Structure I
Amino acid sequence: MDMNGLKNWVLAVLAAIGSLIARFLGGWDAATILMLVMMGADFVTGVLLAVIWKKSPKTETGGVSSWAALKGFLKKLAMIMIVCIARLMDQALEMDYIRTAVVIFFIGNEGLSLIENLGLMGVPLPKFLQQMLEVLREKGDDGGKKDE
């Protein structure tokens, strides 16, 4: 097989894999693409935070941990699996919004994690984003209960 034939074979395999992933996720709409981009950006900034800034909240030293990286990657795979399940629920219930709601939730979740990573890197963030992150952190700390 010459180089051109090998290139075409690799591209065909990648296209088939991409088609399968798109089918399981319910398509390549803007929300799904944004979710995957946010997941990638969160993972990359998390690794950079550990490698360069040594400020990872995932390890005691703040440095790199292959175990923490693997757990983060597996968590993202589990999120993708939940999107697949939500798409199947939409099909089974003859609806068209469960998958979208799940994708939008994960976009928000990944966005908060990305904002946190950028803040730890020292990237200046708008005040309202910092305040929003702090409010969400406080709600998470007390289980969403209001002060009594």
Structure II
Amino acid sequence: MRVLTLRIQAYPSDLNPSGTVFGGWIMSMMDKAASIAVGDLIDATAVTVAVSDLHFIKPIQNGDVVTIHTTIKKIGKSSIAVYVEADVLCRKSYCDTRCEMQVTNATFTFVAVDKNGDPITVRSVLRDNLSKEVVSLLDRTVN
């Protein structure tokens, strides 16, 4: 299920010398959103272990409002893969209407860890209030 997880506006301090947002800035925002999505599923620490298929599709401009949606794609024994999409809500004078366009997407993989940083099973730290959609996904994807 695709969920709106984070909204943020790009400011001048987020821009590179070309006048567009640094790639690292949007990647950081996407990682934060993925972390929030994982935190909604488990009651434990989870760390980012991989980012795959990162695509920068269009540049983000100063003042653009970035909406970040997350979708839990896979729940493994100790890992959770989250697909993240960043869209820009264009409010500039050159937009005829409030348009939205995808600017970046990637898959972020997290591993649930204990206090020592050792992997733990996701199933052992699931939150009690999970939606039926998530439980259904869990039943299909956990090995």
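Throughout, read-outs are computed from the coordinates displayed, never taken from laboratory work. None of these values were measured; they are calculated from a predicted model. Cβ atoms are built from the backbone, for glycine too; each structure is taken alone.
Quick rundown of the values:
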quantity	calculated
Of the structures I, II, the one that 4.8 was derived from, the read-out being distance in nm of label points 7 Å out along Cα→Cβ at positions 99 and 123	II
When mean count of other Cβ atoms within 10 Å over residues 59-66 is computed for each of I, II, the largest belongs to	II
Among I, II, which structure scores highest (criterion: mean count of other Cβ atoms within 10 Å over residues 43-50)	I
Highest-scoring label, criterion being relative contact order in percent (Cα under 8 Å, 6 or more apart), among I, II	II
At a computed -6000 (helix-only ellipticity at 222 nm (-39500 (n - 2.57) for each DSSP H run of 4 or more, over all residues; to 500)), which of I, II	II
Among I, II, structure where semi-axes √(5λ) of the Cα gyration tensor in Å, for residues 51-106 alone as derived comes to 35, 10, 6	I
Which entry (I, II) yields the derived value 17.8 for Kirkwood radius over Cα pairs in Å	I
